[in-house]
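Take a look at the structures below.
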Structure I
Amino acid sequence: MSVETAPPLGADFTDPDMAMGLQFIAQERRIRLAHMFQVGLVWLVLVVIFSFALLLMNIDPAYIVDHIDFVLKGVWVTIGVSLASIIIASVLALFGALGRLSGNPIADGISGFYVSVIRGTPLLIQIYIIYLGLPQIGRQLQIAGFQQLGSVFTLSAIQSGILALSLNYGAYMTEIFRAGIQSISHGQREAAAAIGMTRWQMMRRVILPQAVRVIIPDIGNQFIAMQKDSALVSVMGIWEITYRANRLARQESKFMEMFLLAAALYFILTIISTFFQSRLERRLAHAYER
């Protein structure tokens, strides 16, 4: 019997009400297990039908097996770009949220402008502007004699990809951070102010530690989405999953085989990330309860 269904210590198993309650719990558990089993069967049937349909379309599984190692090498690039981007995006989102909540018209205006512009333009266009547009500005500055300043605008493909993803997701996550900070009751702010804390001390010691527990699940969801959106950086020639799959697909026109492999790898990354996200959420919830 699991911890959730275990009866309390000293329970009287001869009590009819207790026995009925245990039977009800056991029945509910059997219903849940039966439902999970049925859903698993549906998934299995769908996978078999999908696989059979692919074989009818003359999909070459051997080609996928022969080249899976080449595409797998791009997984680490995808993970690295996504991790670096989500860290920078979280920092941008924190400052953006603080700016929106500060009441300072300059900070509020800058953060509001940043969020509006980034959320109002496609990520792919932002990638092109950063990778192809910024070097153009850098060249003009170098021509004008600002050599050092001009070199700052010339970024590598990976740097451009990380910057674009960070700016894009930072804008969306700004609202997540703002909502998380606002979810903390005003009573705690008033208590912190009553004991003489400054605004920064209150935010660092009282508000942010509690807001993190609210924000973490959404950050995990954004990271999962970012792993898939990182496929867009392949347009800059970054050797991640999509770029490697596309490179092989063009060699022998095996587009279905290679992009199915890429899709499967992204799906696996999503499952793994979801697992670790749920573990982290349970750990944070347990720590908060204690």
Structure II
Amino acid sequence: MKRRIVTTTSVFEAGYPAEAASERLKRLGFEAQDIALDFWKDAPASPFMGEEYLTWAKALRTRAERLGIPYTHSHAPDEAGAHPIIERSLETASALGAKYMVLHPVCGKGGRHFEDPEEFLKANERAIAPWLVKARDCGVVILSENLLWGPSRDPRIIAELVRRVGSEWFGWCYDTGHANCFGYRPQVLAECAAAPLSLHIQDNHGSDQDEHLIPGDGTVDWDALVRTLGKIGYTGDCVLEAHHQSLTAPDGERDRILSRLLQAARVLRDKMDACEQAADGDGDGSQK
């Protein structure tokens, strides 16, 4: 299956009409969407937070699929744990047809961030466990994500959480920008106990600022990322979370910014595809 270029819908502000977003992103050339349910939670009079949220989601799915830009990914509000919003998010992702839902790990307790990796892992094993049956019933894979606080910064810790949970309904998403903030180069993926099932592709300048820039506008080593993804056998989509420049721009400037984002993603995808094909060729040769 062809690797798709997917963008988060958070390139638009909270409450920007989802129907208009689908049409605009399709016209520009994007191939699928990652719906930012975290943005929809805070939108004024949000249909996601209303009683008819599944009717809303099903209608969005029909429209998006008719346009040829389906919802393949989603991002839940809040952290993992026993919150009603997670159930709503899983049901909504399922109604939209999204296979994956990113859910932030629990990063602290009682007003403090975890510092001990084992405490972090145990807290998140407990937080994820109640949602695995619901994820299965919805047909949606929950993905944790490397973040910005304590042990959540280390992609290897997030991958270890996936290994410990040991469910086909739980995986993880590698955020390129979050890793870059703390000096984790893409090669760290080769040290992880489980390969990521998805990506959040974004750039920054390697400080503690999570800038969510277009790839190439910061200091992430994209060639190293492509090589490492090839080595670990990543075959998933090219999923963009580089929303900041579009989100903060006047609406009249967004098409230009989003077109530049799409072009950067196409270059990355071409490199990822070439690396995958080279790996396949090496495999064929070794069997002869």
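Just so it is clear, none of the values below were taken in a lab; they were calculated from the coordinates. Because the structure is predicted, anything quoted here is derived from the model rather than measured. Cβ atoms are built from the backbone, for glycine too; each structure is taken alone.
Structures compared: I, II; top value of mean count of other Cβ atoms within 10 Å over residues 94-101, i.e. the largest, recorded for II. Given 11.8 as the derived value for mean count of other Cβ atoms within 10 Å over residues 190-197, which of the supplied structures I, II does it correspond to? Comparing all candidates, it corresponds to I.
helix-only ellipticity at 222 nm (-39500 (n - 2.57) for each DSSP H run of 4 or more, over all residues; to 500) was computed and gave -14000; which structure, I, II, did it come from? Among I, II, the structure yielding -14000 for helix-only ellipticity at 222 nm (-39500 (n - 2.57) for each DSSP H run of 4 or more, over all residues; to 500) is II. Can you rank I, II by FRET efficiency 1/(1 + (r/R0)^6) of positions 166 and 246 (r between Cβ atoms, R0 = 41 Å, to 0.05) and just name the one with the largest value? Sorting by FRET efficiency 1/(1 + (r/R0)^6) of positions 166 and 246 (r between Cβ atoms, R0 = 41 Å, to 0.05) in descending order puts I first.
If FRET efficiency 1/(1 + (r/R0)^6) of positions 22 and 62 (r between Cβ atoms, R0 = 25 Å, to 0.05) is computed to be 0.00, which of I, II is the source?
Traced to structure I.
Taking Cα extents along the principal axes in Å, for residues 198-269 alone from the coordinates of each of I, II, which one would give 41, 26, 17? Value 41, 26, 17 for Cα extents along the principal axes in Å, for residues 198-269 alone corresponds to II out of I, II.
Of the structures labelled I, II, one was used to calculate distance in nm of label points 7 Å out along Cα→Cβ at positions 46 and 174, giving 3.0. Name it. Going through each structure in turn, the value belongs to II.
Name the one structure among I, II that Cα extents along the principal axes in Å of 91, 72, 27 was derived from. Don't jump to the answer; show the numbers that get you there.
Values: I: 91, 72, 27; II: 55, 44, 41.
The read-out was computed on structure I.
Each of I, II could give relative contact order in percent (Cα under 8 Å, 6 or more apart), but the derived value 17 comes from II.
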